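*Asks:* The structures come next, written out as structure tokens.
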Structure P
Amino acid sequence: MKKIVIILTLILIGLFSSWYFDIWHKPVEKIDKLVGKNYYYALKLYFKTEPDKHYKVNINHQLNEFDGGIYEKKCILKDTIVDVYTWNYLNCKKTIWVGKTKNMKYEILDAIRHKNNIKF
């Protein structure tokens, strides 16, 4: 009986540690299923809450490394202003870049999941 308790305790510690340290995810991962979708679609069906942070960037100005990933989407943009939304979770953040494109007004240009301790 003592061995079973020890084994179960070790399993629980292992599961909690893998969840807490988020070992099953890379430091930065693209959220492909959101790219090309409408912002309001993602807000309603994927995130289900308002973002924790919102700011705007101008694609024609020098962007930092974090926002620089949207340069490749410049050719489909109809406006130079891109909205950046971030949701904070316990172990990670999820960020999307939304712009006005030829296809739709609030198209998600890029979407990533990144661990909280990542520095860009």
Structure Q
Amino acid sequence: MSSVAIQRLRVVNQNLRAGLARLQSEQDRPTAIAATEFADLLAEIVCATDCLRGGGLTAAPEWEKEKSQFRSNLEQLAKVLPSVSGRLLAEKARLEAARAHVAKAAAWAQARAKTL
């Protein structure tokens, strides 16, 4: 049980680090962030939570190391998410403005066609 739990937590930590790297590397491209990335991060956190609830491994140094890395990954995620949220909100505003522009252009074109 202990080695399986340690290995699961190790994999979760690797996946969280990879997810954090993707979120941080997309600083200038908010559209490159897929909704599935957030679902994947949540799934990893749930997996780690289940693993940590299994507990009983407090004496194993590897277990403590993985728990510490998991905590660090969560702290980094907490620092990154506000920036990601801001980028996504800015992109949403940009898309809404573009949609309004397209709607106005379509209305103009329709009105123009009726006058001809």
Structure R
Amino acid sequence: MNFLERRRYKYYVKKKKYFQWNSFWKYESKRITCLAPCYFSCGLLNIVKHIPNPVNYDDLGKSLKEIESKWSKKTGHILINDIKPENFRKDDNGKIYCVDYGEFTTGGWNRTSVVNIDYK
């Protein structure tokens, strides 16, 4: 999952191309700006930006339904099954970042599929 977080940061935020299955993949949509920076991964650990403040449900939104739709969209739908305060932090300016975005599911053909991770 640490490699996946680094890959997602480079792909969705930095818009780096990836070569997979004899094709180059390039993310063409709007940058996802709420993913916490991941600078390095060796698999066992990541070096990420320190974001100091915890987040609660009030910070994320008013209702669970609003939270799920808002943050699923803001994270590019890579966290559709794992939106909870523990996965987010906010900086000293109050901006909320997703700090744990390496989760994926094994069902369906979408960007969270284990077969086709990150690509529609």
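Rule-based calculations on the coordinates, nothing more; no lab input. Here the structure is a predicted model, which is why all the values come from computation and not from measurement.
*Asks:* Just checking, which of P, Q, R has the largest value of relative contact order in percent (Cα under 8 Å, 6 or more apart)?
*Replies:* Values: P: 29; Q: 39; R: 22.
Looking at the calculated values, the largest one is Q.
*Asks:* Now for a different question. Given a value of 18.6, 68 for Rg and Dmax of the Cα atoms in Å, calculated from one of P, Q, R, which structure does it belong to?
*Replies:* Here the read-out was taken from P.
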